Structure I
Amino acid sequence: MAAPHVSGVAALILAANPSLTAAQLRSRLLTYAVPAGPANAYGAGIVNARNSLLQNMGPTRQLYVRLYDATTFNPVATMAAPGGAYSFTGLADGAYLVFAGEDEDGDGLLGILGRRWGAYGGAGAPRVVTVSSTIGAYAGLSGPPPVTGRWIHAAFTPEHAREAWMREELRVSDTLVDELMRADLIIAGVPMYNFGPPAPFKAYIDNIVRVGRTFGFDRSRDGAPYWPLLADCAKRLVILSSRGDHGYRQGGHNANRNHVETSVETAFAYIGVTDVCSAAIEYDEFADDRLAESIRQAEHAVDELVSMLAADTRRR
């Protein structure tokens, strides 16, 4: 499809400038193409007839992201997304659709004929993004209730046989599991407390590792009686951590004392979430140049992670 478009633009340029050499024509096409992504993947970009004829880049195009209410389809918020990165904050709990489009000349018109416009997940079946504050409230502040003997009794009782008190015992866990099931991306902020995750996060893990919901259990099954139920859900886990000392990364002198990333990864792998990325800050107790450098490296790692996630979202 590219060849006839490029040939047509080349013909327009030569009609207006018949004295151009082949090298000059090629330079004109490449110089005034509109970048479409990394050069090693997209080359010079998309050929542009206007730019090539007038020898300027024309109006600046800005990528914007617009959020729609998935129930009413009313626009909720619009923001610029330079480089494809964006983050909406202050949203009410609910279901949303994410669309992205180009704005020309700052006119604020998105999705009109002739401009690139698309939905997260594809126009045919846009994906719904669910926003809920419950996980933050439970896992981020005081944590969900810890698992008790009554909780275990309720969880291992078949759902059809559960009494009212059992359903109430599992109410918070059910809410957390429901939210986990709807999530494509799980971001876990897990600082190191005494070489492991803090108690509120451990309680969160205990509430989402649920027999019959996130892992299966059958004593009569050949081989291991346990199996993950989220293995085919394409979920990604990001672990963001911090620690006062240093050397906790793989190969470091304290690596064997780090039970944060390994314990979190183990628990999530058990239920089928194995696509894991992480970043961490060290030297927090030293408060010197090493801490500043560790923060810089962690921020760089997060920037690279965001770029990777944004590229993955565009591919979907």
Structure II
Amino acid sequence: MAEKLSPISVARQLHRHDLFYFTAPLLADLFHLDRRPAYRLIARLKEEGLVDKVEKGKYLLLGLEPERVLANPLFIASHLVAPAYVSYWSALHYYSFTEQVPLTVLVATTKKKRPVTYRDFRFRFVTVKPDKFFGYRREMLGDLPVVVADEAKAVEAKKAALAGISRKIDTEGLKDRLLSCFEDREFWEKTAAKCLSCGVCTFFCPTCYCFDINDEMVREEGARFRSWDSCAFSVYTQMPMENPRLEKWRRVRQKVCHKFEFYPMNFGVIGCVGCGRCIRLCPVNWDITRVLDSVPAAAQS
């Protein structure tokens, strides 16, 4: 029976039933197959690029519209374990309560499950007690069903997350204090002493956007590329005649003041989202919160 089914006809049948996510037993029941023929059929579907495996025994229907599923991580997250619903920061972003795009899709479930990585997506599962498993609903996202926390539950999760933050920065008057110590070379040299100028803090910062333009030869033709760059690099501001930030302390000053002085001056908000990546990923534990706390007292007048 399995051999008589063409991969494209199977894909169309799955599409007709809106089965963009399915398991091997479900496929076997749908086409009245035994276990082994069902897995052979799935192997043929994978060879044709019509389906893809998310994890053992769980598959996504790509069909002729792979971007429909692959561009919808919340749909994938809603099916990796049951019962479950997309929650926490992922739900906040879904409702546009935050502009910060989560790098990991967070899922609430009553079961224990290890993190899942599929292509460029990462899924993390938070186990909650059954009596706490409520406040969610089914939504349609890109014509696909997702199960997501409702607005009230998402806001509740945000408040709980904010209450758990133990490290905070007092930004009151911070712009003015940085402005007054801008020319304090001794302070900035001490601040920059252990910085390696590796640029990892800027590459992982969600609000950094510096880039470089390169012209290169590709297969005997000229091509222009735009690539990430970092103000931490000594050659970032290199010009034919000079480099205005040749010294490391000037580059560190630029990085700090850009987020907490220039951004507020130009846009009325600080350029830091508080994610902590620059602290967590720094190879020498350079901590921007300690830098801001250590602004000289004279600069506060």
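Work out which structure the value 2.8 belongs to, where distance in nm of label points 7 Å out along Cα→Cβ at positions 240 and 288 was derived from one of I, II. The structure behind it is I.
Out of I, II, choose the structure whose coordinates give FRET efficiency 1/(1 + (r/R0)^6) of positions 40 and 232 (r between Cβ atoms, R0 = 25 Å, to 0.05) equal to 0.20 when calculated. Derived from I, not from the others. Which of I, II yields 24.3 for mean projected area of the Cα convex hull in nm², as computed? Of the options listed, only I reproduces it. So mean count of other Cβ atoms within 10 Å over residues 208-215, computed for just one structure, reads 12.1; which one of I, II is that? Considering all the candidates, the number was obtained from II.
All of the numbers you see were taken from the coordinates with simple rules; none came from a lab. None of the values given here were measured: they were computed from a predicted structure. Cβ atoms are built from the backbone, for glycine too; each structure is taken alone.
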